[in-house]
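Novice: Below are structures written as structure tokens.
Bear in mind that the values in this text are calculations on the coordinates, not laboratory data. These numbers come from a predicted model, not from an experiment. Cβ atoms are built from the backbone, for glycine too; each structure is taken alone.
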Structure 1
Amino acid sequence: MSVPSTLLVPLVAGLGALAGAGLTIVSAHLAAGQGLVARAPHWERIATPLLSALFLASLAWRLGTGWSLVSRSLWALILIQIVVFDLRHGLILDRVLLPAGLLAALLSWLTPGLSWRESLLTGALTGLAFLAVARAGQALFKAEALGLGDVKLSAFMGLCLGFPGVVWAVIAGVLAGGVAAAVLLVTGLAGRHDHFAYGPFLAGGSLLALFLLPPGRT
């Protein structure tokens, strides 16, 4: 039995807030395992549940009930954890990406409009493309343009978004990251040789794609 939209959106928002609070706890344990400061700052304890609630509610409003809402909510929560953790610690952890990638490959069997072959092929090609860019950037500029965490994130994006969703996600992420990098350079908040984290912008582009993709696509 379907849930009326007037009830679905606030219900999903509440579940999103609870899941976001859980993400904060999980991130603290992951940080401790890396020898980092585990206790989440005040902004993270507020931002993660709030962002999770708002985004999942927006998905419920757009998609209604069904598998697309379940799967996209799951990918969204993983991406939100990646955004917040990378902003705070500058890391995208294998302990998050590898299980998430395996889950995305397995769930592609159940996703209307996304075959397991397309999921695996898109994930592999996206990861290889980003690896090539990372190696080329390192060879040309003698510095790490993209980290391996970004490469693995791109593969996960391909697995859960398929084609052409991952293309739009990458375009949005690269454009947003480029604008942010330019602002930091112009304002003097960062130098040309400072490390710039693209992970949060790629994950943000994926969140945008999850919202905009037609229902039933992923």
Structure 2
Amino acid sequence: MSNTTIGKFITFEGNEGSGKTTQSKLLYEKLLDNGIKAVWTREIGGTDIAELIRDIVLFKDMSITTELLLIMAARYEHIEKFIRPNLNEGKWVICDRFIDSTLCYQSKNSEEQQLILELHRKLLDNFFPDLTLIINVSPSIAMQRIKIREIHKNTNQLNKFDSRSQQFHQKITDAFIQVSKLFPERIVQINGEPMIEDVSSEVINIINNKMKVNLLR
């Protein structure tokens, strides 16, 4: 089930370098500009404990099962301490990554995806977003953007997912397309390759249509 609170829970998904973080923050700012109470958050993260787990998962080598269990622990903390309280106050929660990233990064096949979904249902009370926007770009463009991003950050410290091969990024891209077919009622795919402003305009159009609001550009 989707969240049953009075606020709205919107998630952004996509490969590394897709522009999802940029687009999620632009939507958050647009909501505030339109007088809608909103907060922005991310996964892995969103609370002090979850941010500590983030550093472990992103920069330490471990089995995919260990990754999954740590992420689920962080998500439980995130939902209970941040997401649900803000939704209960009537705020929109805009989140950079959620369950769909776990389905793509921490599974190898559809059978493992079903196991993750079962764990999500049991541990997290079947808590899903109201709407998910998957920002799609080709793996080659994603890798170009990752390199540019790190140059601008003036650091060589890529996380372990950023630094993986183009073949890995293709697998993740394909996985997001497959996941979108599992939840067609809440997932919308967006081409993330045009200019930032053009992608943002499409995001606003989708939000207006799906969430029955009238955000001004």
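Novice: Quick check on the output: 22 is relative contact order in percent (Cα under 8 Å, 6 or more apart), derived from one of 1, 2. Which one produced it? Kindly include the intermediate steps, with their values, before the conclusion.
Specialist: Numbers: 1: 22; 2: 32.
The read-out was computed on structure 1.
Novice: Taking distance in nm of label points 7 Å out along Cα→Cβ at positions 14 and 182 from the coordinates of each of 1, 2, which one would give 4.5?
Specialist: 1
Novice: Assuming 12.9 is mean count of other Cβ atoms within 10 Å over residues 38-45 as calculated from a single structure, say which of 1, 2 it is. Please report the intermediate quantities before stating the final value.
Specialist: Working: 1: 12.9; 2: 20.5.
Computing mean count of other Cβ atoms within 10 Å over residues 38-45 on every structure in 1, 2 gives 12.9 only for 1.
Novice: With distance in nm of label points 7 Å out along Cα→Cβ at positions 62 and 166 derived from the coordinates and found to be 2.0, which of 1, 2 does the value describe?
Specialist: Numbers: 1: 2.0; 2: 3.2.
It must be structure 1, since only it matches.
Novice: Once FRET efficiency 1/(1 + (r/R0)^6) of positions 78 and 198 (r between Cβ atoms, R0 = 35 Å, to 0.05) is calculated for all of 1, 2, which comes out largest?
Specialist: Details: 1: 1.00; 2: 0.65.
Across 1, 2, FRET efficiency 1/(1 + (r/R0)^6) of positions 78 and 198 (r between Cβ atoms, R0 = 35 Å, to 0.05) peaks for 1.
Novice: Suppose you compute helix-only ellipticity at 222 nm (-39500 (n - 2.57) for each DSSP H run of 4 or more, over all residues; to 500) for every structure in 1, 2: which one lands on -16500? It would help to have the intermediate numbers written out before the result.
Specialist: On the way: 1: -26000; 2: -16500.
So the calculation was done on 2.
Novice: Now for a separate question. For distance in nm of label points 7 Å out along Cα→Cβ at positions 126 and 174, the calculated result is 1.4, so let me know which of 1, 2 that is.
Specialist: Numbers: 1: 1.4; 2: 3.2.
It must be structure 1, since only it matches.
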